[in-house]
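**Q** Have a look at these structures, which come just after this line.
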Structure P
Amino acid sequence: MKYFWLIAYYGFAYHLPSTYSLSKLGLLSGRIRRFIFKRIAKKCGHHVNIERHAFFGKGFDIELGNYSDLGIDCHVPNDIKIGDYVMMGPKCYILPNDTHDISRLDIPMQQQGRITKPGRTIIGNDVWIGRQVLFTGGKKVGNHAVIAAGSVVCKDVEDYAIVGGNPIRVIRYRNK
């Protein structure tokens with residue numbers, strides 16, 4: 001049955017207008033995407049928002065907390081865990097936890113296949129992810145963190161940290 005809902009999402013709901021578009025169709029579009037997403041995801045909290053063109057693969061192992069969203073044109077892995085009250089800006093890209101194997105020098109990298117690293121991407125509660133943030137796979141973002149627009153998250157983010165840049169660095173802490 002989940003495959004039916006995947007087809008309904010990517011074939012129809014994926015293309016509907018943004019939830020925040022000026023038309024009344026926008027609010028209805030958001031409700032339709034949420035309705036379908038709840039039937040796909042492993043966990044879907046209350047009052048979530050799945051935006052236009054949000055891509056999550058099969059999505060069977062996604063956990064999305066209460067009052068959280070997947071932003072416009074975002075791309076997240078199938079097994080991500082997102083806490084409560086997470087805001088995600090447009091065009092965020094969170095890579096899966098696999099990569100190309102480059103360990104051998106006797107054959108081209110293209111022929112070495114892929115390797116999967118242990119773990120998965122976990123985003124804590126009350127996190128703001130700015131526009132066009134890129135995550136490498138398997139990173140953990142602590143609670144109450146802010147990630148500036150255009151950042152590249154290639155290491156874990158501590159609780160209350162405000163980070164930005166490529167690669168990210170701590171700008172300051174929200175609680176100090």
Structure Q
Amino acid sequence: MRQSKHANAVETADEISKKVISMLDRLHAIVIGPGLGRDKLMQETCVRLIKEARRREMPLVLDADGLYLLQMQPELVQGYRLCILTPNIVEFGRLLKSKGIDLDPADQTQLCTKLAKAFGGVTIIQKGAKDIISNGEHTLVSDVEGGLKRSGGQGDTLTGSLGTFLAWRKAYLDRIWE
């Protein structure tokens with residue numbers, strides 16, 4: 001993966017993504033977002049990676065700048081049930097806007113369900129004072145009291161943990177331990 005300022009003149013998103021895609025056979029899940037940045041070349045490379053992961057039916061977790069990419073191109077994960085989005089309140093609002101859904105603060109639970117349906121069954125973990133998890137059909141609310149303020153990096157830890165669990169699920173379904 002390369003940012004524009006680190007790429008050679010001949011390195012394009014297509015060239016870079018080919019190298020990354022060649023490694024996908026060794027992976028069970030992909031996490032895109034934490035530390036990604038918003039560099040155009042990096043984002044274009046991720047678009048190609050997401051498309052290939054979908055083609056291979058690989059589980060995806062998108063957070064942070066992966067969600068920024070998604071708000072610009074929501075069709076990338078449309079209907080892809082092997083995808084989990086983990087937006088904070090600001091990212092959630094941007095995703096709502098990308099799908100043309102009005103932000104109505106009256107019922108966050110319904111908004112999360114509505115957004116998951118708009119994405120065609122993608123699972124959304126809306127992070128906040130109460131975490132709301134929905135795939136558009138089933139919605140759960142976690143209102144367990146935690147710290148008064150989440151420290152930096154907790155969202156990245158959640159995203160990494162989800163990626164790990166999805167990889168274990170894929171390995172189990174592929175029966176690699178038998």
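**Q** P, Q: which one has Cα extents along the principal axes in Å, for residues 14-117 alone, as calculated, at 46, 26, 19?
**A** Details: P: 59, 24, 21; Q: 46, 26, 19.
The read-out was computed on structure Q.
**Q** Right, here's the next one. A value of 3.5 was derived for distance in nm of label points 7 Å out along Cα→Cβ at positions 30 and 158; which structure in P, Q was it taken from?
**A** Details: P: 3.5; Q: 2.3.
Derived from P, not from the others.
**Q** Using relative contact order in percent (Cα under 8 Å, 6 or more apart) as the calculated read-out, with 12 as its value, let me know the right label among P, Q.
**A** Value 12 for relative contact order in percent (Cα under 8 Å, 6 or more apart) corresponds to P out of P, Q.
**Q** If you don't mind, there's one more thing I want to ask. For which of the structures P, Q does the calculation of FRET efficiency 1/(1 + (r/R0)^6) of positions 102 and 142 (r between Cβ atoms, R0 = 25 Å, to 0.05) return 0.50? Present the calculation step by step, with values, prior to reporting the outcome.
**A** Details: P: 0.25; Q: 0.50.
Of the structures listed, the value fits Q.
**Q** When helix-only ellipticity at 222 nm (-39500 (n - 2.57) for each DSSP H run of 4 or more, over all residues; to 500) is computed for each of P, Q, which one produces -13000? Could you put the intermediate results ahead of the total?
**A** Details: P: -4500; Q: -13000.
That value comes from structure Q.
**Q** Now for a different question. Using Cα Rg over 2.2 N^0.38 Å, for residues 6-45 alone as the calculated read-out, with 1.25 as its value, let me know the right label among P, Q. Spell out each step's value before the answer.
**A** Values: P: 1.15; Q: 1.25.
Of the options listed, only Q reproduces it.
Read-outs: derived from the displayed coordinates by stated rules, not from any lab. All figures in this text were calculated on a predicted structure; none of them were measured in a lab. Cβ atoms are built from the backbone, for glycine too; each structure is taken alone.
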